[in-house]
Structure I
Amino acid sequence: MSTVTTSRSIKVTINGTTYEREVEARKLLIHFIRDDLDLTGSHIGCDTGNCGACSVIVDGSLVKSCMLLAVQADGATVETVEGLAHGDELNKLQQAFKDHHALQCGYCTPGMLMSATALLRANPHPSEDEIKKGLQGNICRCTGYWNIFEAVKAASE
C-alpha cells in the first residue's frame with residue numbers, strides 16, 4: 001500500500017530572505033506568502049487567476065500566485081510588493097502611482113505594481129500599447145485604469 005505525502009519541506013527566498021517551511025502539498029503560493037510568512041501586501045482576489053491582485057515575480061517571471069502551489073516555488077526567488085520599496089522610500093514606480101493618483105481602494109495596487117515592475121524590467125520604455133498589454137492581466141474596479149496607465153508611463157520616462 002502506498003503512502004500519500006500531504007506535506008513537504010520547501011526553501012524559498014522572498015524579497016531577499018530565505019524561508020524553510022513545511023507546507024501542505026496543496027497550499028497555494030499566495031496562502032503561503034500571506035498566511036505562513038505574514039507578508040500580506042499581495043492580495044487574494046479571485047482564486048482563479050483572473051484579477052491579478054496576487055501577482056508576484058518568481059525567478060524573474062510574473063505569475064499569479066493563486067495559480068501556483070507553494071511546493072512549485074521550492075528553490076525559487078520570489079518578489080512581492082513588500083520588496084519594491086527601499087526601506088521607507090518608495091521606488092520610482094510606487095512614487096509614480098502616488099503622484100498620479102493611480103489607486104483608489106488599493107486592492108489591485110500590489111498586483112498592478114508587480115505587473116508594471118515586470119513590464120518595465122523587460123522593456124524600460126514601453127509604448128502605450130505595450131503598457132496596456134503589460135497590465136491586461138489585472139482588474140481594477142475603481143480607477144478606470146487611466147491613472148494607472150499614466151503612472152506606468154511616467155515611471156518609464
Structure II
Amino acid sequence: MKRPITLNVNGVARTTEVEPRALLAHVLRDQLDLTGTHIGCDTSQCGACTVHLDGRAVKSCTVLAVQAEGRAITTIEGLTPKGGLHPLQRAFWEKHGLQCGFCTPGMIMTAADLLAHNPKPSEAEIRHALEGNLCRCTGYQNIVAAIQTAAAGR
C-alpha cells in the first residue's frame with residue numbers, strides 16, 4: 001500500500017507515492033529521476049548511494065524514504081552549482097580522482113561532508129572518512145589528492 005510523501009530534495013519539495021519499505025536510494029533514482037545517486041550493493045557496503053540528509057552524509061540505501069520526509073536531502077545534482085562544477089568535482093577532474101565514475105558521486109558527497117565539518121583534514125582524516133566508500137578502479141591515491149586540492153582551495 002503506497003502513501004504520499006513530500007521530500008525536500010536539493011531545495012525543492014517533491015511529492016511522490018511510496019511503499020513504506022521503499023529505500024530512499026530507489027525513490028531518488030526511480031521516482032525522482034536523480035540518477036547521480038548510484039546503487040552498488042543495497043547493503044551499505046559501497047557508499048555509491050551517499051547523499052546528505054540534514055547536512056550529513058548517509059548511505060541512502062540504509063534510509064527508508066518515509067524516514068526522510070520533512071528532512072533536507074542533497075544529492076550530487078544538488079551539490080553542483082548552476083553553470084559550473086563544485087570545487088570537489090573540479091578537483092576530482094583535475095587530479096584524475098575517478099576512472100569509471102561509478103563511486104564518484106558517493107565519494108564527493110562523503111568528502112563534502114568531511115570538508116564542511118573539517119575544512120583542513122589531514123591525509124589520515126581523509127582516508128578515515130572514505131572508509132565506507134569503495135572504489136574498484138583508482139586505488140584511492142588520486143581521490144585523496146583531489147580532496148586535499150579542494151580543501152586547499154586550489
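All of the numbers you see were taken from the coordinates with simple rules; none came from a lab. Given the structure is predicted, the values throughout are model-derived calculations rather than measurements. Cβ atoms are built from the backbone, for glycine too; each structure is taken alone.
Taking distance in nm of label points 7 Å out along Cα→Cβ at positions 69 and 101 as the criterion, which structure among I, II has the greatest value?
Of structures I, II, the maximum of distance in nm of label points 7 Å out along Cα→Cβ at positions 69 and 101 occurs in I.
Name the one structure among I, II that Cα extents along the principal axes in Å of 60, 30, 26 was derived from.
Answer for the origin of the read-out: I.
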